[in-house]
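In what follows, structures are represented as C-alpha cells.
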Structure I
C-alpha cells in the first residue's frame, strides 16, 4: 500500500498463493503479500512492532477516507518534512531513524504514487485487523502465515527493530508451531531453518542478492506438486 524498504511488491508473484481463508503477516511492513491479487479479500491479520508503521496501518484501516487521501498535499523537492508517513517513502532503511527529512525527487515521486495507490486501494483493507506488537503476540490460528522478518545479517540492519534485536532460533521454533501453512522469506545468510533458493535479484551496480524460502504445511490443502516445490 505504501513504500517500505525491503517490501516484496516486485517479487511477490514468486511466492505460493494462500490456501487458507486467513492470512497472518507477523512482520507487516507494507503487507505486499496480503495485497497481492485477490489475497486482500481474505481475513487479514497484520502485526507490526514499529509503532510508527502501525500508526500508518491503523489510520488506513480505521480512519482514512478516499476524500481525505485526495486532499493530502504534494511534496515539494527541497522542503523538509517531519511526518513519518512522508519519511518512510525515502527509499532507504535509515528513514526509520530520521526525525525530519529533506524532500528529494525520489521521495516526492514515491509519495505521489502512494497517494494514488492509497485512494485506489483503500477499500481493500477496511476489513483487515492490525495489532501493534511483537510477532509472538500473533494469535495461533489456522492460516497462511507469510513471515518476512528483517533478514539475518547485514541486510536486516537499519530498521528500527533490526536483525540485531531478533533471536532467530526462537523465531524458527515459533514458525514451526504455526497452524496451517508457513511461507517464510529470508536472504542468503539465513541458516536457522532449512531454506531453499527462490530467486536471485539484481541490484545496483550488478550486485546480486539471493532470496530463499522455507515452506511448511500441516494441511492437505496444498496440491502434491506444490508441496514438492516448496517442501524442505
Structure II
C-alpha cells in the first residue's frame, strides 16, 4: 500500500506579541492510500491545525510534509491552491456552500478552476450528486435544503474532482444523530471506492467508524492505534438504520 501522506517533525508556531503558541510541536505520521483515519483530541490539542496543514490550507513553521511524493512544505500560495483543487476534497462542519448558487452550481464550482467547459462541469456535478443521493435537489439553493442535504452537497463538491484524499472537519457537528449516521455511510462508501479519508472529530461514536484513530494532546500525538471495533454505518443492524 503506497504512502500518500508523510510528515516529519511538523511544528506550527503562532506568535502573539511576546508569546509563542505551540499549536503543533512534533508530528511525524504516515498515512497510506485508502486508509480511513480519525483525528481526535480536546480543544487546543492541535487537531484542526494539523488538518489545515494536511489540507494545504497552511504551511508548517518547521518540518516536512510529503503529499504523494511531493514536498508541499515550501510551496507558495498558488502551488498550494493547485494541490488543494486537484488532490484534496474538503468537507466542513458549516458546509461552506454559496447561498445564491444551486446545489448543482455549488458542486460544479471546483471544476471552474480546473478549466472544464460548462457542459462537462454540470455532467460531473450531476454524477457527484447522484453518488450522495441528491439528484432530486439539484436546483435547490442551500436555504431550501435540510442540514443533512447541505452536507451531502458539500460531500458531492468534495468528490467532484476525484481527489485522492477527503478531509472532513467535524462533518457531523451540526447534525442530529440519525443524519450523522447517514453522512458517515456516504463517507464509508467513498472510502470503499478507494479514497483516503481523514476526519477530525471530538465525538467518540463518530471516530469508531474510522479504521485508525490518532489522538492529539498539546500539539503532540498521544496515541495512534488501529480501531479493532469498527462501526459500519451501512450495517442494517445499526440502531439508526431502520428509523
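Throughout, read-outs are computed from the coordinates displayed, never taken from laboratory work. The structure presented is a predicted model; accordingly, all values stated were derived computationally and were not measured. Cβ atoms are built from the backbone, for glycine too; each structure is taken alone.
Tabulated data for the structure shown
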quantity: Source structure (of I, II) for FRET efficiency 1/(1 + (r/R0)^6) of positions 126 and 198 (r between Cβ atoms, R0 = 35 Å, to 0.05), computed value 0.85; calculated: II
quantity: Among I, II, which structure scores highest (criterion: distance in nm of label points 7 Å out along Cα→Cβ at positions 38 and 118); calculated: II
quantity: Relative contact order in percent (Cα under 8 Å, 6 or more apart) derived as 21 - corresponding label from I, II; calculated: I
quantity: Computed 137 for volume of the Cα convex hull per residue in Å³ - originating structure among I, II; calculated: II
quantity: Of the structures I, II, the one that 2.8 was derived from, the read-out being mean projected area of the Cα convex hull in nm², for residues 174-213 alone; calculated: II
quantity: Read-out helix-only ellipticity at 222 nm (-39500 (n - 2.57) for each DSSP H run of 4 or more, over all residues; to 500), computed value -7000, structure in I, II; calculated: I
